[in-house]
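> Before anything else, here is the set of structures, which you'll find just below.
What follows is calculated from the coordinates using simple rules that are stated; it is not laboratory data. Predicted model only: the values in this text are computed from it and were never measured. Cβ atoms are built from the backbone, for glycine too; each structure is taken alone.
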Structure P
Amino acid sequence: FSTQSVINVNGIPRATTLQNTTGELTTQIAAADISAPGGLSITVTDHGATSAPILLNALRPSIISVTPSQLPFGGTDATITVTGSAFLTTSQIMFKGSLKQTNFNPDGSLSAKLDASDLQDSGTFGVVVQNSADSMSLPFLVDIVSPGGPAISSVTPSTIASGSGAQTVVVIGANFTPTSTVQVNGTPRQTTFVSTTELDVDLLASDTAVTGQLSLVVTNPDSKRSGTAIITVTGPPPPRQRSVRH
């Protein structure tokens, strides 16, 4: 090789550097060159003569592992890290058929953030790495795991005076998700997720307008329902009787 040597990729000359200490030639292989699986023909031209070609294989991406391998059903978000081979700085992670904003990490792995909409179905789903529309890995399966049906252990307050107006009730239990809803007498009410063991539900003034019972049920996105908790709406206390002197 000499300073006049040029590396050709599929017959196209590329900017070439001669390493003086080793006599090696180097050039950059662009992402577009290996965006699809197949072979690249590498030759060297020097003073009008061209070497015999050497075939450089462009591989499909391959996934070795996905961390975590189990994702929380009903979660607000989750970050997955994918390790494997033949990843590019432009590779993208695909989940449920949707390409995700993907980071190429210093160790060569890829990571992407899944949002709440990705976690609303329990079951087994494939993670795919895409280098291009023509170069994708085989799916690597991960599980979205449901914690089980919601359960109510207590509501506070459990007794409300009629006519006391709108107020917030604290529901304590288990297996709540960020998108769980509380139904009051069969009608969904504004629900705030505090934790997997607490939901806050806003009662309307009409809920407490008359005496009786309010039935509270928690429903998760997978349609699993809790048992029923009861709030008693009591009547106003009887008026105090005043003694009359004769």
Structure Q
Amino acid sequence: MKLRHLFLLTTVTCSLLVTSSNAASDDPLEAYPRTWKNVASLRSLTKNSATLKVKAVYPVFSGTRPVAQVAGLVIKRDVMNGFESFVKNSQGSKDELGLRGNMKYEYLSLPTLEMNRPRLISATSLLYEFSGGAHGNSATATYVFGYPVLSSKPRRLKLSDFFTDGDAAYKRVHSLLMAKLRATKGKEQYASFIIDGEVKSLSRAMLETFVATPTGLKWYFDPYAVAPYAAGSFEVKATIKELGPKFRAAMLK
């Protein structure tokens, strides 16, 4: 994809701290950690104007590992698409966009490396967007790249790739995650939509929003998915043991 002239492409260091200057937004990305040292350099797309403050960061992996090359291409594509879409849909004057004073529409996308193995890479992109209203919104995009069983070519992995019984695992994982979310009852952060029965099941897209970790898998649930906005986002971890005997634990090595 060719960058239009409005994009500024720069290399940023792994210690870069990104903050928001928009007083109207509650920026959850301040002091966001970076984990890419010795694995990838970070490059950013930026656009600043009277109405916009947009920044999207993506990794460029070092070395020639096939899994890293695939991961880099897919993550870069998604980051660029998100950047372009926000800029395209945020055109207009301050009056047309409903902006007052120094307020701007904001978009921020920052990656974190969750796991790096010779044959497996797992990462997230944490997204923050403010386009008017009482507050901004955040979301997490997840990525797992590796080699499916009996395949010599890496690709983006699905949840079913991690289980010997494939798609049949979705039902078990669904039950496990629902039980863990219900177990938040009485805690400071609790999944009220699940506990109260407002959300009775998790979509396939929710089940696929996971990353690999050295000890198992971890799922991300965005604000509003399982609780009101004020409750924030949720992370739910499942250990290798909890994922059961049909989980391909060797893929995490």
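> For distance in nm of label points 7 Å out along Cα→Cβ at positions 65 and 129, which structure out of P, Q has the highest calculated value?
Details: P: 1.4; Q: 3.1.
Looking at the calculated values, the largest one is Q.
> Out of P, Q, which structure matches 0 when helix-only ellipticity at 222 nm (-39500 (n - 2.57) for each DSSP H run of 4 or more, over all residues; to 500) is calculated?
P
> Given 1.81 as the derived value for Cα Rg over 2.2 N^0.38 Å, which of the supplied structures P, Q does it correspond to?
P
> Determine which structure produced the value 17.6 for mean count of other Cβ atoms within 10 Å over residues 89-96, calculated from the coordinates; the candidates are P, Q.
The structure behind it is P.
> By the measure FRET efficiency 1/(1 + (r/R0)^6) of positions 121 and 217 (r between Cβ atoms, R0 = 25 Å, to 0.05), tell me the structure among P, Q with the highest figure.
Structure Q gives the largest value of FRET efficiency 1/(1 + (r/R0)^6) of positions 121 and 217 (r between Cβ atoms, R0 = 25 Å, to 0.05) among P, Q.
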